[in-house]
Structures are given as structure tokens and as C-alpha cells.
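Since every read-out is calculated from the coordinates, none of them should be taken as a lab result. None of these values were measured; they are calculated from a predicted model. Cβ atoms are built from the backbone, for glycine too; each structure is taken alone.
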Structure I
Amino acid sequence: MEKAYKLLSDSGSKLFVAIAGNIGCGKTTLTQKLGDRLGWKPIFESVEDNPYLADFYKDMEKYSFPLQVYFLTHRFNGHREIETSHFSSVQDRTIYEDAHIFARALYESGKMSQRDYKNYIDLYGTMSDYLNPPSLMVFLRRSVDGLMNRIAQRGRSCEQSMSREYIAQLNTYYDEWYAGYNLGKYVIIDTEDLDFLNNEDHFNGLVKVIYDSIDQKDFFLENRIH
């Protein structure tokens with residue numbers, strides 16, 4: 001039987017919180033814990049069942065376009081599922097990151113052709129026009145060293161070939177995207193010294209920041225926890 005999910009706010013309105021951030025910053029862990037704590041439905045990134053990911057890491061130029069189209073389709077469907085549902089949800093990575101971070105990195109590094117990149121961006125633009133932004137975007141930050149350590153610790157075979165330079169490049173793109181985000185409310189959280197998987201104080205502090213951010217009526221620029 002499908003798990004029953006509840007609404008977060010006292011007013012009964014549905015909320016959509018999205019978790020964004022680089023590879024290894026803790027998105028999936030946070031998505032699961034928020035779903036469990038708050039009764040939201042978690043929408044996860046497709047990694048283990050992704051039919052292109054292993055091939056992509058072996059030959060990025062050949063598989064960059066089909067991989068990004070797969071992610072775009074998966075993320076669009078997840079976003080639409082959230083919008084049409086009757087319960088609050090939390091999403092692990094967003095459709096916006098696909099275009100602003102990963103497709104951009106592939107194109108600028110020469111691993112996606114200009115023709116494919118233009119085709120991809122046009123498709124992304126068409127799809128994103130049909131979507132409403134999240135109620136709150138949670139931006140997770142972590143240093144390159146921290147990200148590399150986390151990637152090594154979790155041991156996904158398809159990620160072990162990632163270079164430090166690639167992760168650093170993604171971090172730069174994330175910082176630029178965070179700085180220009182204007183679709184709605186957001187909060188930036190530095191996860192470098194946070195262990196919200198094993199430290200309940202850290203997790204409770206993060207939950208409070210999210211609650212406080214959602215409750216603010218005026219658009220705010222940034223909120224941090226340390």
C-alpha cells in the first residue's frame with residue numbers, strides 16, 4: 001500500500017521544497033530525512049536505474065546528450081507529479097540544475113556539441129515554461145575537498161572516475177546559479193561541518209531554518225546555518 005503523506009502548513013496548502021547542490025553534498029540524505037520527519041513525499045534523482053550513467057562516465061562525448069535528455073525527462077515528470085499531487089513533497093535535485101549546471105559543463109568542456117547543446121536548451125526552455133517553481137529552494141554548499149571525500153566514502157562505482165577539476169567546475173557553476181536565482185524563496189546552507197544524517201541537533205537546526213524560511217511572507221535573499 002502506498003504510504004500516506006500529510007500536508008505541512010497549518011493552512012492546509014501544499015508545499016514543494018527542492019534540494020539543490022553538487023554531487024556529494026548530501027541532497028539524497030536530506031531529502032529522505034525531511035520526507036520521514038515532515039511527512040512529505042520524497043522524489044529522488046534517478047541514479048541506480050539510470051540506463052545511461054555508467055556508459056556516460058566511460059564515454060562522455062558519446063553519451064552526454066542522451067544522458068541529459070534522460071535526466072531532463074525524469075526531472076520534468078517528477079516536477080509535474082509534485083504539482084498535480086495533493087500532498088507536500090521534497091525533491092532531490094531539480095530540473096533547473098540539469099540545464100544551468102550539468103549541460104553547461106558538458107558543453108563548455110567540449111563533451112557536448114554546440115548543435116546538441118542548443119537542441120537541449122531549447123527543449124529545456126519549452127519544458128520549464130510548463131512548470132511552477134518550488135515553494136522553497138534549499139541550496140546546499142560544500143567545499144571541493146568535502147565533496148571529493150563524500151564521493152569516495154559512498155563508493156558508487158560510476159562516480160570514482162570523476163576528477164577534482166570536474167567537481168570544482170560544477171561548484172563554480174552552482175555558485176553562479178545560486179547568485180542569480182530569482183524564481184522564488186531560497187535558503188543557502190553550508191554543509192561542510194554538518195552531519196544531518198547522524199547528528200539530530202544538526203538536522204533539527206536545518207529543519208527550523210526551512211520552517212522559518214517558508215513562513216516568511218517577504219522574499220528574502222539568504223539565510224545560513226553554521
Structure II
Amino acid sequence: MMRLWFAPQTCARVTLTALEEIGAPFETRLVAFMAGEHRQPEFLSVNPSGKVPALETDDGMIVQNGAILSYLAQSYPAAGLLPQPEDAAGRAAVLAELFRCSSDLHPLVTRFVMSPMISTDGTDAPRIRAKAGEALAMQLAPLEQRLAEQPWMLGQNWSIIDAYFAWIWFRITGVGFDQAGYPALQEHYARASELPSAMAALAREETAQDELKERGLFFQPAPVGKPN
């Protein structure tokens with residue numbers, strides 16, 4: 001059975017959604033970041049980077065969301081997580097869209113959402129967040145145009161890239177990213193959130209959040225302009 005190491009509200013939600021979409025049995029292990037569990041030997045033996053998600057499989061441990069999603073898509077092709085073109089250029093185009101989320105957008109999400117933690121003394125957090133917001137707006141503009149013309153990121157069919165982008169939208173709008181001017185992205189998020197696999201993943205997250213709250217270890221980033 002596969003085992004996913006995760007934390008609620010992180011990008012591990014995307015892997016959770018993929019596993020729910022596949023329908024194969026799996027179990028989860030919660031990592032409490034506020035307790036420093038990501039820096040303890042037990043988890044560092046799983047992922048030396050101290051990050052989630054990490055997926056234990058019969059083929060070994062796999063880390064990095066992009067790698068995990070690619071592995072799951074190839075291992076469970078019937079789930080339709082990603083298109084599987086026969087030509088190298090087609091496969092590269094699909095990976096480029098996955099890397100757009102993991103390499104272009106995801107680092108900006110971190111800077112926008114977690115700017116107080118990135119700042120050395122807290123004084124430059126507003127500048128870090130503002131610059132990240134500008135870069136996000138530039139990156140999101142062509143995606144708004146794309147999704148105004150088609151329902152999903154890759155065309156007429158859902159893929160796990162839609163789940164990744166939905167998580168990105170959730171994270172940035174949750175701390176005050178201005179949604180005005182992005183009606184297609186708002187509609188995309190609503191569609192992606194209504195899928196059974198997305199709702200099942202969110203239910204698992206809510207259970208994990210309840211556990212963290214009971215332990216006094218749940219962290220919620222503050223909206224823009226509010227104290228952290």
C-alpha cells in the first residue's frame with residue numbers, strides 16, 4: 001500500500017487528489033511543521049529536504065510533487081492524471097505545463113504567502129509580498145486568457161495540472177491576492193473543487209487540521225494587511 005507523508009493546505013493536496021482519483025488504497029502520515037517534525041530524523045530519513053509531499057511506493061520513496069505526479073500518471077494510466085503522448089515533443093509539452101506550476105508559480109506562492117518567514121527581520125516582508133504579487137499577475141494573465149477559451153488547463157479534459165493550479169489559486173487568494181480581473185480562473189477553481197477526488201482530498205485535510213488544532217499546532221497564514 002502506498003503511504004503519503006503530507007501536511008494540510010500544502011501542495012501535498014495535489015498528490016492527495018491524484019491518489020483519490022486513482023482509487024488505489026493508500027494511507028497517510030501527518031507531518032506537523034509547527035512541532036518541527038519535518039526536521040526530525042524520522043522524516044528526514046524519508047525526505048532529506050524536510051518537505052512534503054513524499055510518497056512511499058513499492059518502487060521506493062518518491063519526493064517532489066512533479067516527480068510524484070508523473071510517476072502516478074505513468075503507473076496508473078487509466079486514471080487519466082496526465083495525457084500520455086507517444087512522441088517526445090508531446091510528452092515534453094505536458095511536463096512543461098506541470099513544471100509551470102512547480103517551478104514558475106509555486107515559488108512565487110511561497111514568497112507571497114510566507115513572506116514574513118522569508119524576511120530576515122520582518123521589515124522587508126511587504127516588499128517581498130508585493131514583488132511576488134506582481135510576478136504572479138504576469139504569470140496568471142495568459143492562463144486567464146487560456147481558461148476563458150477552454151474548461152481545463154490542457155483543453156477539454158481535466159488533468160492533475162488542474163488540481164495543482166487550483167491549489168495555487170487557493171493559497172494566494174486565501175491571503176488576499178486580488179481576484180478581480182480573473183473570472184476564468186475563479187470559475188476554473190470552482191469546477192476543480194467540485195470534483196469528487198478534490199472533495200475527498202479536502203476531507204482528509206480537514207481531519208488532519210482537526211488533529212493539529214487539538215495539539216495546538218495548526219498554522220493559518222494571515223491575509224494581506226493583517227497581523228501574522
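Before moving on, here are some points about what is shown:
- Largest in distance in nm of label points 7 Å out along Cα→Cβ at positions 42 and 146 among the labelled structures I, II is structure II.
- Of the structures I, II, the one that 17.9 was derived from, the read-out being mean count of other Cβ atoms within 10 Å over residues 34-41: I
- Read-out distance in nm of label points 7 Å out along Cα→Cβ at positions 50 and 66, computed value 1.5, structure in I, II: I
- Source structure (of I, II) for FRET efficiency 1/(1 + (r/R0)^6) of positions 114 and 194 (r between Cβ atoms, R0 = 30 Å, to 0.05), computed value 0.60: II
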